[in-house]
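Some structures to go through are shown next.
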Structure 1
Amino acid sequence: MLGLKLPTDPRWVNIVEKNIKEILTDHAFCEQKAASTAISLIVGFPEYTDLVQEMIALVKEEISHFKMVHDKIIENGWTLGRDRKDDYVSQLLKFFPKGGSRTTQLVHRLLYAALIEARSCERFRLLSEELEDKVLAEFYRNLMVSEANHYTMFLGFARQYGNREEVDQKWQDLLDHEAEIMKSLSKSETIHG
């Protein structure tokens, strides 16, 4: 369903299990960045009323997810660590050339968002199936469903605002690029890394 070209190495879960505090910190910041992305789409493209409406709802949902993850950190007696650079996202965002029409810029941002959500969904599925901590596994199973919905929403908007054939080709090209990025990742206790 997600269309990802390279699945996550299942051994990534072993890294996560040894570093739960780190993965929760990274996850919390991913939720915060997702809310920020939705806000930036509202600010940057206010004339797209249906997008703005969905992004308002998404901001609320992502911030609630941030709180849920932050609560997990607190439950364990930890404090939220500092944010760190997300190599996956940094590499991903270099794919499309800068510039172009406002519509092209919007489509590219929507495709990036769709792919980030798709990879998060895939990772959450893996955590839900493989984590030994069954409470945490269930936590990730519930979040996986939201990520899948976000992925389809962003991809749907990209197809709605752009030429469907061109958008689908860009999507496939971006998926190929992401698979190359993933070959060097899955070695750290981060959601995407």
Structure 2
Amino acid sequence: MQVYPALLPEHVAFIRQQPVFFVASSPLSPDGHVNLSPKGYDTFAVLSPTEVAYLDLTGSGNETSGHVAENGRITFMFCAFTGPPRILRLYGRGEVVLPETAAWDEIAGHFGLRPGAGQIIRARIYRVQTSCGFGVPLMTPVGDRPTLARWAERKGPEGLRTSWQTRNGETIDGLPTPLGRRWRGDG
């Protein structure tokens, strides 16, 4: 294992090669659920050696947003499924960035906006850690699944707002999310 205070150019190159990354977050409550989510669709951006962001697409839950709003803790993990073995973890303090804000306008250009994009999670990284990845299997990615984009397109803007209010308004532990508060009008 090696530890760095910031991303090096070789870390950034590794991140750009990975078709999937994982995001982990947790509420402060010891009884709360730790969340670990896979992400794809080329939605991750390195903003600087100590700042990253990802475009969060609407899904069945909104755990990361609620956890980050409560306490800021977030971890990203990338692992090589092809080529030499490697695992890269980024430890940081995150924030939720909503549309129609100056921060959104500043960051959104790093992504191709996709159907269902409701928020950006930005994190300031304080620890970069690499490890061997010898236990990660070799796999060949086939491509992105089109299902999420089709679902968001079918929902349309009104349907997405309803989903953000009803399905994404709070975490499974009952923490409110910034996206849910925004569309309920109380945030």
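Structural remarks
- For 26 (relative contact order in percent (Cα under 8 Å, 6 or more apart), calculated) the corresponding structure among 1, 2: 2
- Answer label among 1, 2 for the case where helix-only ellipticity at 222 nm (-39500 (n - 2.57) for each DSSP H run of 4 or more, over all residues; to 500), calculated from the coordinates, equals -25000: 1
- Given 4, 18, 20, 16, 14, 11, 8, 5, 3, 1 for P(r) over Cα pairs in 5 Å bins from 0, in percent, for residues 86-149 alone, calculated: source structure among 1, 2: 1
- Identity of the structure behind 1.8 (criterion: distance in nm of label points 7 Å out along Cα→Cβ at positions 70 and 142, calculated), options 1, 2: 1
None of the figures in this text is laboratory data; all of them are computed from the coordinates on show. Because the structure is a prediction, the values reported are computed rather than measured. Cβ atoms are built from the backbone, for glycine too; each structure is taken alone.
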